[in-house]
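Colleague: Pasting the structures here.
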Structure P
Amino acid sequence: MGNRRRVEERRKTKPAVIGAVIAVVVVGVGAGAYALTGGSAADDGSTTSSSADDKPKVKTGPLSAQEVRSASTTFLTAWQTGKVSRAAAVTSDPAAATGLLTGYLTSAHIKDVTLTAGTRTGDKVPFSVKGTVSYKGTDKPLAYQSSLTVVRDKATGKPQVDWHSAVVHPDLKDGDTLVTGESGTPPVKAYDRDGGELTTAKYASLGPVLDGLREKYGKIAGGKAGVELRVVRGKESDKAKLSDKTLLTLSEGTPGKVRTTLSPTLEAAAEQQVAQKPKSSVVVMRPSTGEILAVANNSHSFNVAFQGSLAPGSTMKVVTSTMLFEKDLVHPDDSHPCPKTYKLAGWTFHNDDDSEIKEGTFKLAFGASCNNAFINFAPKLSDSDLTKEAQQVYGLGLNNWAIGVPSFDGSVPVMSGAQMGASLIGQGGVRMNPLNMASVSSTVSSGGFHQPYLVAPSVDNRTLAKASRTMSSKTQAELKDVMSYTARYGTAAKAMSGLGSGCGAKTGSAEVDGQKKPNGWFTAYCGDLAASGVVQAGGHGGDTAGPIVAALLKMGG
């Protein structure tokens, strides 16, 4: 009876209100509110341990329902009433919790917070958040769902909230913060080359591109920043290439205007093509200028087409062949076998399906994409030859492209031994994306590197990257010879059917550890268009990415 009376007395005591509405309603094992402190160790199912020195007993074992309720209610009540130190003290990282919870009030400007706990599932407690974001006379309601998990402190045995920034808001990663104020950059309205507005409603995959345009041009495009609650990313999120995220707009800004090089017809067609194949991405550009005419991704969260970093497989053989032709090591019509296997520095390389070409030309091997016809040149090459070729002729791997939005410019690191051999066929350490490989075909088509760009350099007076040298007209003719042969008779023939004689292509299949099917690649040019696509985990490039690329090339410029 004494225990029951004390519990009832505690329930009659109303907690103080400090800076927020107090009403933590918890629906758990039992209905209604529950007390902030709970039963004794003897009735909660946990065990205790102590040393012979009579040190304080430390609870071990699974958490009881009462312990989960007690820790979560203490945390939520303290947070709601503005008692930051008390809330932080019941977490596994009081310092981090103190910083983020303090910023919730002072930087995010969120007031009148009400936290309502939901049904507990094991050690996890979901809860809803309602509050008001108030900034310089403008108020707007805020509501969202979050959750916390209670764990046992190994040192003390006490239950505590397992601290992560996502407890405060599910869009937060550890190290991120919440800020309300003028947006870092004004909004922008982006337009295609014909003056039509680019929106995600019209072009579903352009979200990351539009975000990049705002980040780059918001401050110089004539717009005015609005006021918003946003996630400001920390160091770890920056490493993961996560952009700041707007959670609530208090007042709209005035957008600036940015014209892009995108073609409305090609962009619409590209969106339609990638929508039909999961994990697909494509880029179309104009070889004579470098203008990007279309970019599309099946996934709308990350721009693989511009920022992906994937092994390009046999599409890299275009760059490798350029190097071999320039070094006078082989030419298209030279006799050059492709053995079934080839040993290099302890590795045994195989061709696709263990095929081989006993008698044939290099052009035949290129068209059949026979790996060992390239790898068997490795003993005649230095470790840096492919890297230099990619950088000097194709402008790849120098991290200096300025296309108008964030992009990855490819990577062809200096490798040795078997890894160098693997690089010759687009494996090893080589990494590319559809933008890079579209540029490779564009360079072959035009005879020289034109850095791809989405926004004209005249908009912000930026300098486009240049290659340090241009391939000879003889080398260009040889590349067109082997790529044309591949488009008409080789692994690209099925996809390129009906495109005419002035086109060239190269397929690729890139093996990925732990992936059942390879990434399928395809790069091609036709007239004044060049394009490249990838279908991750799709299989052979000619069957997967090939039809996407070919469909866009058939539309002409």
Structure Q
Amino acid sequence: MRSGAKVSIVGGVFLVVASGVGYGGYNLWNAMAGGGSDTVSTASGSEAGDGAGPKRTGPVTREEVAEVSKDFLAAWAGGEADRAAQLTNNPGAAGPALSGFQENAKVSAAKITPGPADGATVPFTVKATVTYGGVSKDLTYGSELTVVRGITTGRALVDWYPTVLHPKLTTASATLRTGESKTGAIQAVDYQGRVLTAEKYPSLGPVLAQLRERFGSTTGGTPGVELVVDSGDPNVPDTTLLTLSKGKEGRLQTTIDADAQAAAEREVRRYSEASVVAIKPSTGAVRAVANNPATEFNAAFMGRKMPGSTLKIVTAALLLEKGLVSSDQAAECPSEAMYFGRTIHNLNRFSLSDAPFKESFARSCNTAFIKKIDDVKAIDGDDFALGREAKEVFGIGLEWKTGIGSFDGSVPEATGGGAAEQYIGQGTVQMNPLNIASITATAKAGVFKQPYLVPSSVDGRPFATAQRPLSPSAGRQLRDMMRLTATAGYGTGTRTMASVSGDKGAKTGSAEADGQATSDSWFTAFADDLAAAAFVQSGGHGGDAAGPLVAQVLNAR
């Protein structure tokens, strides 16, 4: 116990008073262990493996979970960081983190209430008071700990991760810090001036944090006093947990459309893991970006997934520009095709006889694309034609400067059977909804317009530019084929796009990721001057999950 500290146990409440600062921890022994004791044990010398008996082995017992979690939470709530750390399997890391809870996060009082154990895991609620510069604010959050058996000692110990301290401490470098914010506050607004907040639009939380980090010092805002998750990485923005005093907000206009954003937020919540992005093809302005779950990782901009047949927009553009197909020309579409030992088949092994290429595109015939790989290679003399088309025309792989971080797509060189997978958006191809929405926007506009959330006039950053536009003939045919996909009776996107009005086109996709019982669902479409793309983890066919999501976002235009 710290020098000068006074300890008392009143009605099961663990209280410590030191230097006039009180900490309290409710230790609900009944809830955790089903026992009848109100006493808080602070002794650990009786634990096996610490010299009092033979080293224990096997899973931790129910009683060990209750005792260790109770002692750890009591020590933490009492401000005894060293003692709490010794009850973990990594005291060297736990000690500084727990000390920082008081010293760096400026927690002046804390009460920790454990809930019923689930096996070796104990959830708990922290109610803390943060005090800085004479201002105090309350903070409440939930976390959990897991008790494991120490490898060398056999003792039951808390399995230490920073997330025990706070669930948003997801990296080893992250810490809790209270003080003046590093950047000025911002008030982000949509393109019509409507205020955007993380409370109203949860997916924008990490987006707004990045915008503040990048533009907070240039919009006239002043710093406030905040409790933040300090990332410890200059490239990763801090996450505000509690505002003790607000700074003056600087105004930052974004390209977001609040209506489209609201629709995107609503629709992604229908699935456990989903992302969507909407872009204005004529300018590249991002109108919506949403993710579920709405975590610090912006999967819509930073994800890396196989996009499935949505990439056939790029493959079709390549074949059209090479003159190897035309929309009205018959294209071979057998039920399956083999390329360098890799057998690719169509959904349900359908085939088309003497059908034009536009029907193969609208029905997403895999083999019609695979059959043209050697013809492309004969013209170009190498295996990187698809990657060049993606970069030179659609801007994939260029360094986009959207205003926040983004992964800008990848179509690496592939040979043999790998090339066959790439032509239909699988294998080593990596994309996210931002990339696919941009590909669709490029197809609609005929030229790549780099996506952006904040105009370049705000900071003078240069936008990425593609080497050349889509050829007029290829562009016209590509758009017509996408329109058939969204409107023809045989189009894979017709049912999904039925509710969408205006000039519309689409492409469905599904990607069979390794180990998944159900394929990932992809869908991309345009309607007038708005393009959108969505991904739904294990959502099945493109029109089943991602399709309705995209349709509702387009309907919000």
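Colleague: Can you spot which of P, Q the value 58, 30, 18 was calculated from, given it is semi-axes √(5λ) of the Cα gyration tensor in Å?
Modeller: Label of the originating structure: P.
Colleague: Which one of P, Q has P(r) over Cα pairs in 10 Å bins from 0, in percent, for residues 303-406 alone, as calculated from the coordinates, equal to 14, 42, 32, 11, 2?
Modeller: Computed on structure Q.
Bear in mind these aren't lab numbers, they're just calculated from the coordinates by the rules spelled out. The structure displayed is predicted, hence computed values, not measured ones.
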